[in-house]
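*Asks:* Down below are the structures I want you to see.
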Structure I
Amino acid sequence: MNTVLFPGSFDPFTNGHLDIVKRAAKLFDQVVIAVGTNRSKKYLFTPEEKMALIEQSIKAAGIQNASVVALSGLTIDFVKEIGAVAIVRGLRNETDYLYERDIAEMNGKLGQVETVFLMARPENQNISSTILKEVASFGADVSTLVPEVVSKAIQQKFAH
């Protein structure tokens, strides 16, 4: 079975992320979405909340060959642990490419694993989790940028 790992912080999980999962699910037998935590970032959702939102989003999208797990430690160690044949990453623009290229090179050197880049569809290229959280905090409607369950959760977070 060909398993691919899709790691990220997913705070929040966007339509762009969901599109990458859908497309990766057509290319690989199993997609493992790994929710990681970067200690230098401030998050809107807890890891448990993110995992539940992602699970609900992929279920609503009818994706049956994807699962969600928590990730701690090095991504490359987790790749080996689950026997993934590759890492998948979405690219929105040249800035993403430059950042992801360096990580892909390091993962290749540390673990001899390939990284597959999928270009974001035009309608998702402007979706940034950071910008999305910022505008949502001011009451902007972000419902067209995230799955429905995520939109409701964002509204609840900022209603307080």
Structure II
Amino acid sequence: MFYGTAPWDPWLIVAQILCLQCLYYLSLGVFLSFLVGTRVSRMSLVYFFDYAAVTTSTVTGWCVITSFLLSSLAGAGVLLYLIERAKKCLDFSATVYIIHLFICIIYGGWPSSITWWVLNGTGVAVMALLGEYLCIKRELREIPITRLRSNV
């Protein structure tokens, strides 16, 4: 069989989405704890899910923005090892950010900040494009072929 002709497996797709989402929030939490946790007295879910925390008017807001961008870079690396296919990177990246949008709506209402929308649009683009680039680099690697020759 050819590579990629495996039967459609919805449980695998759901498991990949859950793993990708969890690893995205794990990396975001690590970056937020290093960048924002040193600036505020108490960390909370506000920095994860409230659009008001994403602002360019404070240094803490810039740290939140940096954390989100760094987690999208980390998400691209996760795509390389978890998804492994360049043509699936955009789908999974968009799914991560759509789920994030729904969680943000439940947590703090509809995001009305243009900064939040630009940040998340940039994040999905960075994750998808860098993930595709890394997956293409892996897919195009040469396959080492060792030939056993007899000395006859």
Structure III
Amino acid sequence: MHTLDDTDRRILRALQDEPGLSTAALAEKAGLSPSPCWRRVERMEAAGVIEGRVVEIDLRKLGYEVQVFLRVRLDKTQAGAFQEFIAAAREVPEIVVIQTLLGRVDIRMDVVARDLAHYQEILRNRILDLPHVADIDALLLVSELKDDEWLPI
């Protein structure tokens, strides 16, 4: 674990609010001059505290009106079932998130589609053909009330 001081926390909070800040603007928000601020950011990047900066894209503005969360249980009677499933699922471009879980569900996936007909086509022709699927539960996103990856630093 990397030890953070109050200045590092100010830098991280500012970057969470505005990932695209210039070094000068970030330094001002953190109460530093640009050079020490840049060194701190570089140190946190080297330590893996800062993994990158993200561009958020509004899927709806690109025509993806439907988002479905799938909970998948795999038939794990064959060796390599997880690896085979994940390798095949990675090939489906509309599957934008794949997570493995412990518990009754093995895999959680997020699927995006232009509309319900498009989702149905993805489900029938790509997802149901994935190897080792024993059962799938689908949850259709109705509304998003909070989508915040901001950490309380």
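Each reported figure results from applying straightforward, stated rules to the coordinates on display, with no laboratory input. If you're wondering where the values come from, they're calculated on a predicted model, not measured in any experiment. Cβ atoms are built from the backbone, for glycine too; each structure is taken alone.
*Asks:* The value 1.7 for distance in nm of label points 7 Å out along Cα→Cβ at positions 76 and 124 was derived from one model only; which of I, II, III is it?
*Replies:* II
*Asks:* For the read-out helix-only ellipticity at 222 nm (-39500 (n - 2.57) for each DSSP H run of 4 or more, over all residues; to 500), a value of -14500 was computed from one structure; give its label from I, II, III.
*Replies:* Computed on structure I.
*Asks:* Something else: Among the shown structures I, II, III, from which was the value 18.6 of Kirkwood radius over Cα pairs in Å calculated?
*Replies:* It was calculated from structure III.
*Asks:* May I pose another question? Consider the structures I, II, III: one of them gives 3.3 for distance in nm of label points 7 Å out along Cα→Cβ at positions 28 and 60 as calculated from the coordinates. Say which.
*Replies:* Source structure for this number: III.
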